[in-house]
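J.: The data blocks that follow each hold one structure.
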Structure 1
Amino acid sequence: MIRKILDLHIHSKYSRACSPGLELPSIAAACEVRGINIVATSDFTHPAWFSHMQDFLIEDTSGIYKLKDGSSSTRFILGTELSCIKKHKNKTRRIHVCVFAPNLEVVEKFNNRLEEMGFNLKSDGRPILGLPVKELLKIMLEIDERMVMIPAHAWTPWFGIFGSKGGYDTLEEAFEELAPHIFAIETGLSSDPIMNWRLSMLDNITLISNSDAHSCAKLGREANVMQFNSDSEVAYDEIMRILRENDKEKFLYTIEFYPEEGKYHYDGHRDCKFVCAPDKTEKLKGICPKCKKPLVIGVENRVHELSDRSIEDIEKIRSKKIPYKSLVPLPEIIADVFGCGVNTKKVKAEYDSLIEKIGNEFYILIEADLKLIEKNTSKQIAIAVDRVRKGKIFVKPGYDGEFGIVKVFGDDKDRGLGKQV
């Protein structure tokens with residue numbers, strides 16, 4: 001068996017508010033540093049990016065691509081994010097979805113169909129399509145039945161399939177008779193699997209996690225870990241089969257952001273600097289105490305609204321679910337130990353040194369022996385990695401577009417060397 005880490009949702013330099021460094025060779029190199037084996041190409045509907053893909057990629061195994069020059073071990077799967085905005089069932093729906101295709105020829109047919117329908121694919125790497133998600137899915141299946149749609153960041157208020165602002169209460173409400181074609185959802189940065197397990201309607205839906213990276217630095221902040229019998233088995237159809245069948249033997253676990261760090265976890269108003277948990281929102285009747293306008297309802301609250309299981313019920317079904325590991329990115333761990341910003345030269349130098357001496361980031365975070373880490377850096381960083389593995393962290397939840405704050409040591413001034421908080 002061989003293990004692969006997959007990040008199935010990222011962006012290119014052609015998506016709004018994304019790094020100009022997001023080009024295929026740079027993405028491939030960054031994935032090697034992170035420990036990602038297979039990554040989505042992203043943005044394949046954008047004409048310039050699709051041309052870039054044709055110039056740089058060649059098929060390796062069926063539906064899985066590599067750089068033509070052979071300069072990287074990173075492999076690519078053809079996947080993008082699309083935005084569907086259209087009134088449906090008396091409500092304007094703003095839904096983001098991940099779309100996958102089995103080869104470049106199918107992508108080209110799909111792009112041509114969208115252009116024939118008058119959509120401006122040059123406007124953004126994640127273009128806005130004036131279609132309900134069901135109609136987009138219908139077009140995909142007409143072009144090739146192997147195309148797959150997975151709702152992106154399913155719980156985010158503004159653009160999630162279950163979002164509080166424009167989403168649906170069930171997949172059947174959105175997709176009607178085509179709902180059986182939706183076999184997976186992306187949980188998003190602001191929710192984790194255990195939150196989704198509270199909904200029995202998702203029991204037969206595979207939960208995946210991806211980075212939605214807008215820069216190379218964010219690649220792999222969430223990911224999926226699968227195993228295959230051989231390299232030749234690592235193919236588009238097999239990956240989609242694993243997801244479709246929720247194959248627990250092949251789908252080992254997901255790698256998760258702490259959901260509190262997601263920018264829509266709690267309720268609140270960013271402009272008012274007001275944040276609260278769902279129980280307080282209920283007492284406030286959903287109104288911001290500062291500006292008297294409705295609060296932006298976050299993921300935790302929306303999950304609670306649609307759930308039909310208690311936390312106690314979850315423990316009874318946990319063994320039937322695909323497990324997960326919650327991690328803090330290595331640069332954030334180093335920055336917390338040093339007590340400085342994550343983008344400082346000091347943090348980057350230490351990070352690069354660790355990668356060179358020990359291996360890729362996921363290996364360091366998940367598998368590397370703590371003594372090996374301590375030998376190649378410091379006792380504080382080894383302690384910090386251990387605390388993350390055990391979930392001994394401190395979190396301040398995000399809300400209304402404001403990322404939360406995760407700290408390994410909180411206010412522990414000695415950064416873990418003395419008495420722990």
Structure 2
Amino acid sequence: MDRIRIVGGPRLEGVIPISGAKNAALPLMIASLLTRETLTLENLPRLADVRLLLRILGNHGVDHTIAGKRPGELATSGQTLHLHARDIVDTTAPYELVSRMRASFWVLAPLLARMGEAKVSLPGGCAIGTRPVDLLLMALEQLGAKIDIEAGYVIASAPKGLVGGVIDFPKVTVGGTHTALMAAALARGHTTIRNAAREPEIVDLADCLIKMGARIEGAGTSTIEIEGVTSLGGARHAVLPDRIEAGTYAMAVAMTGGDVMLQGARPELLQSALDVLEHTGARITTTNEGIRVARNGGGIAPVDVATAPFPAFPTDLQAQFMALMTRAGGVSRITETIFENRFMHVSELARFGAKIHLEHDTAVITGVPNLKGAPVMATDLRASVSLVIAALAAEGETIVHRVYHLDRGFEQLEQKLGACGAIVERLSAPD
């Protein structure tokens with residue numbers, strides 16, 4: 001199993017190109033099941049989760065081709081992927097595939113909407129706490145689906161097709177909103193989604209569905225209206241830039257000092273995180289090229305934050321921000337309101353010498369002058385990159401184990417950091 005070696009100390013200077021968003025790419029790829037025509041996705045990141053989802057879609061009969069690089073394109077340029085689901089050959093998504101990536105459970109909605117039936121394995125446990133699918137199933141039931149659970153599988157049927165209805169989520173759910181959008185696009189009649197998630201990735205999916213012929217209004221607000229159509233066509237759509245990757249590198253610059261242009265990043269996608277970073281002492285400048293982040297000389301100020309659904313501070317940046325606060329000049333508090341078990345990185349950050357203690361859903365961080373490099377273990381995707389941020393500022397060498405978590409969500413992390421002066425390399429596992 002590969003590891004990453006980091007020697008802390010260097011400031012980050014240069015340009016980091018921001019890849020397409022993983023959290024947008026996965027539902028966009030799943031939306032290919034809704035049409036017999038070709039869906040072309042540009043700016044697709046090269047990630048382990050993308051490769052796994054291609055296997056899962058292939059199981060249902062989706063053909064795919066990846067366009068070759070164009071002259072002058074960099075290795076960090078996004079891929080162009082053509083997906084063609086002319087014939088659905090299997091409406092079952094087996095446990096051995098779904099268990100490896102929770103987002104693959106979302107194939108339930110387009111399979112049911114297009115074929116009138118689907119059998120999809122429940123996704124199982126999650127390292128960052130329970131992430132129930134009950135709201136996703138409730139949304140489909142509101143559209144007329146019959147749902148049964150047998151032997152760990154969700155068996156959904158709507159032999160006469162889905163019918164529009166009112167979906168009123170009791171709490172904001174990104175997965176539920178993705179599911180409801182895809183299902184309602186092909187349902188007969190009108191659907192209203194209330195208390196819908198407002199994340200940019202929801203808007204990106206809606207924009208793509210509209211290009212495919214869906215009739216959707218209100219994406220990005222808490223109420224979305226959909227008028228069902230009988231069929232969807234092909235489309236060409238560019239995946240929006242990854243706000244979580246941009247926020248992660250912004251925090252790495254704030255941690256180490258330096259001056260980096262996050263090329264292609266869009267500030268409106270992560271404004272709350274940028275506002276918090278400015279309060280820590282980082283300087284944020286928006287240009288036509290992207291977001292420039294700098295911290296030269298001054299210390300890191302402690303800031304209290306609480307995670308919440310978009311447009312508030314995202315849970316997917318909580319671990320990274322905690323790493324930054326370990327070197328702040330004072331005490332900071334981070335309250336996690338989305339997932340009940342998303343503090344697994346605390347014990348690993350402590351190995352650097354960080355001082356953190358937990359009070360229920362709040363982590364209290366007392367900043368220290370210096371961190372010390374150490375061998376550490378990644379526990380999940382976002383926790384793993386928090387260890388990288390800590391290592392970049394720690395004295396001496398750090399070895400990060402289980403880097404397959406990083407490969408799920410960060411494209412060419414070592415190359416991007418290395419190009420800005422970080423001392424970072426991947427160590428291949430011995431044969």
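J.: Out of 1, 2, which structure matches 0.45 when FRET efficiency 1/(1 + (r/R0)^6) of positions 273 and 369 (r between Cβ atoms, R0 = 41 Å, to 0.05) is calculated? Please report the intermediate quantities before stating the final value.
T.: Values: 1: 0.45; 2: 0.95.
Corresponding structure: 1.
J.: Here's another thing I want to ask about it. Comparing mean count of other Cβ atoms within 10 Å over residues 217-224 across structures 1, 2, which is largest?
T.: On the way: 1: 23.9; 2: 16.4.
The maximum falls on structure 1.
J.: Now for a different question. Suppose you compute mean count of other Cβ atoms within 10 Å over residues 137-144 for every structure in 1, 2: which one lands on 21.4? Each step should come with its number before you reach the end.
T.: On the way: 1: 17.1; 2: 21.4.
Comparing all candidates, it corresponds to 2.
J.: Compute distance in nm of label points 7 Å out along Cα→Cβ at positions 89 and 377 for each of 1, 2 and report the one that scores greatest.
T.: Values: 1: 4.7; 2: 4.0.
Answer by largest value of distance in nm of label points 7 Å out along Cα→Cβ at positions 89 and 377: 1.
J.: To which of 1, 2 does the computed value 17.6 (mean count of other Cβ atoms within 10 Å over residues 337-344) belong? Each step should come with its number before you reach the end.
T.: On the way: 1: 14.2; 2: 17.6.
Answer for the origin of the read-out: 2.
J.: Continuing with the same structure: For structures 1, 2, calculate relative contact order in percent (Cα under 8 Å, 6 or more apart) and state which one comes out highest. List each step's numbers first, then the result.
T.: Values: 1: 15; 2: 22.
When relative contact order in percent (Cα under 8 Å, 6 or more apart) is calculated for 1, 2, structure 2 comes out on top.
J.: Can you say which of 1, 2 returns 4.0 when distance in nm of label points 7 Å out along Cα→Cβ at positions 25 and 329 is computed? Before the final figure, lay out the partial values.
T.: Working: 1: 2.4; 2: 4.0.
Source structure for this number: 2.
J.: Work out distance in nm of label points 7 Å out along Cα→Cβ at positions 17 and 401 for each of structures 1, 2, then name the structure with the largest result.
T.: Numbers: 1: 0.7; 2: 3.5.
Biggest value here belongs to 2.
All of the numbers you see were taken from the coordinates with simple rules; none came from a lab. Predicted model, so just to flag it, every value in this text is computed and none were measured. Cβ atoms are built from the backbone, for glycine too; each structure is taken alone.
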